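Structures are listed in the sections that come next.
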Structure I
Amino acid sequence: MLEVDFKITIIVPFYNAESHIEFFISQLKKQNCQNFQAIFIDDGSSDRSVELFKKSTKGDSKYILLSNTEKRSVGAARALGIKSCSSKYFTFFDIDDKISSDAVQIILSAINNCSDTDIFIFDHKISNTEKEESLISSETSDYIELFKSNSLLLNHLWNKVFRVNLFRQIDIDFFSTLSFAEDLYACVHTILLTNRIKLIHQSYYTYIIHEGSCVTARSEKSFFDNAKVNIKLLDIVDTTKNSSIELYIQRDSFNCFGQFIFPNKKNAFQWKRPHFSKYRELPLDKVNTPKEVSLLVRFYISLIKHKCDFFAFIIWIFLKAKQGLKK
């Protein structure tokens, strides 16, 4: 463990981030409260990221660099940071996003005011390539209401502060295998472990949607990682008997499983062919079809479940043509 005197650890995974790392470190240096430590985890970069990190930090003990010898996954990088964290609380930041100059101050103020809290959930902003910003917030102070409303505050790690000992109770080995949806898994699992959760209606973080990011371009592995996470969460939530969170995971699972059978021209994995057999390998009996789904889609899913793939493929062609007409 790293023995230092600080109240919050910021864990920052990166891979080939030479175009972002200097600016991100400059944001940390401009914090009006410097009572933090930042653990950067290099996930096997092959560019100048590590060189630029060392140049920007110049041996400052506040900034720690850890490395995976080869690229593994964002989950593995984050897990390495967790294992090296010695503060009571920590948060994750992404190397290509923006933080306000009072980010650390806002976080520490929340911790000092509610020191028995296990998870803090903050508002945040989203910015697109046109630099337009949207505030993501909620009027509620009850985290269960976030599940009922499918709030965008739920599924991200960078707008949350976790108690380290709580986070270490999740399946870190499973978390380490994930390149996608590791945030969904960690957020929901930790929330299921505690009710000491505080919503703070302040924003210090801006998530920037970059062209070619995992939001706009997904790999085939990302779909399978997403499915693995949903299957894992379905098993966990089934034991908690929390109906609101269970319904949330069921809806998310329906959308995730649908990636295997519904064409989407933004993703080659879906667009090339339907993965009927992969769909049938998923725990479909645990997921209810949402009420708003059309009769055609219900019929399509029924055909797939009963292995009537020829007729299902005809519908898939129709859905692909319909999707292709969309601008």
Structure II
Amino acid sequence: MQATGKLTEQPSGWRGSARLRFHQREGGSTYQGGAQAPLKLLRSFNQSSGHCELPLLHTAGGLVGGDQLLVEAQLEPGSRALMTSVAAQKVYGSVGRSEHHPKGRWSHQQLNFQLAENSDMEWLPQELVLYANGLFQQDLTVELARGASFLSAEVVRLGRTASGEDLAAGCWRSSVEIRRSTGEKEGPRWEVMERLQLNGDSLRGEHGMADQPVFGSLIWAAPAPLAQHQLEHLLQACREARRGLEGCMRCGGLEQGLVARYRGPSSQAARFWFSRLWSLIRSFRQLPPPDLPRVWPFQESPWMDGNCSS
């Protein structure tokens, strides 16, 4: 499998990248590869599940208009990876800040993941904070082989609400394309294809954010189809995991997996719910419960009743 990601040419701004290859070895998974500033790889760690936990640091302290980040990962057969970020990602305001670009400039993050047979990737970055008048777009592309599992959970705060700030003229865009090789003549099957945009009226309408500042999305592309009774049992457990958390939380089944959304006032509530779903998915797959990444700032346990099994 060959990485094909390419950064769009821009006249200025950071262009950072990380290119990685994970492979299985006795006792867990490890990786090869490197990063280009402002991205930096911290020391990896093997979780009890065999996942190679790899934190990614953005050393510039935040994104400004024109900045571009590219993260590519290839997982060899049977390998397991958990990638996260060291801190919340800040995206600074761009609209109206430059005479040359009065409409602002976009910050862009491209994620390209290629998973070989029976590999397992968990992409669990810390929250993204989009400042007033910030413009941010993320494109996620995932290619899955048979038996591969992919889990993504992301949380976005629209404006620094603690300072009384909203998104103003800013905009958040997301593109997700996940497809799986079936080995059949008809070619790959789409697992997920979606385009989301939050700005303007969509921040206020009931079918959008309804004036709430935090949006979260979790997607799990399962390694094998789930029987209907299995999916219903898992979704019911996911709904019960909302207990004690504020906000609007919904989940539903995919053809092979599930999707969950959060809308509300609390990024902590979103992170806690997604952590519980992560634990439930691990349990469903008969894997060891997840270890919270060492770089996460949790001061309280997200698990229900103090344990991972919920």
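Computed from the coordinates by the stated procedures, all read-outs in this text should not be read as laboratory data. This is a predicted model, so every value here is computed, not measured. Cβ atoms are built from the backbone, for glycine too; each structure is taken alone.
Determine which structure produced the value -3500 for helix-only ellipticity at 222 nm (-39500 (n - 2.57) for each DSSP H run of 4 or more, over all residues; to 500), calculated from the coordinates; the candidates are I, II.
The correct label is II.
Name the one structure among I, II that P(r) over Cα pairs in 20 Å bins from 0, in percent of 33, 60, 7 was derived from. Kindly include the intermediate steps, with their values, before the conclusion.
Working: I: 29, 56, 15, 0; II: 33, 60, 7.
It traces back to II.
From which structure (I, II) was log10 I(q)/I(0) by the Debye sum over Cα atoms at q = 0.15, 0.18 Å⁻¹, for residues 198-237 alone calculated, if the value obtained is -0.60, -0.67?
II
Of the structures labelled I, II, one was used to calculate relative contact order in percent (Cα under 8 Å, 6 or more apart), giving 16. Name it.
I
Who wins on distance in nm of label points 7 Å out along Cα→Cβ at positions 182 and 294 among I, II, i.e. which is largest?
Ranking I, II on distance in nm of label points 7 Å out along Cα→Cβ at positions 182 and 294, first place is II.
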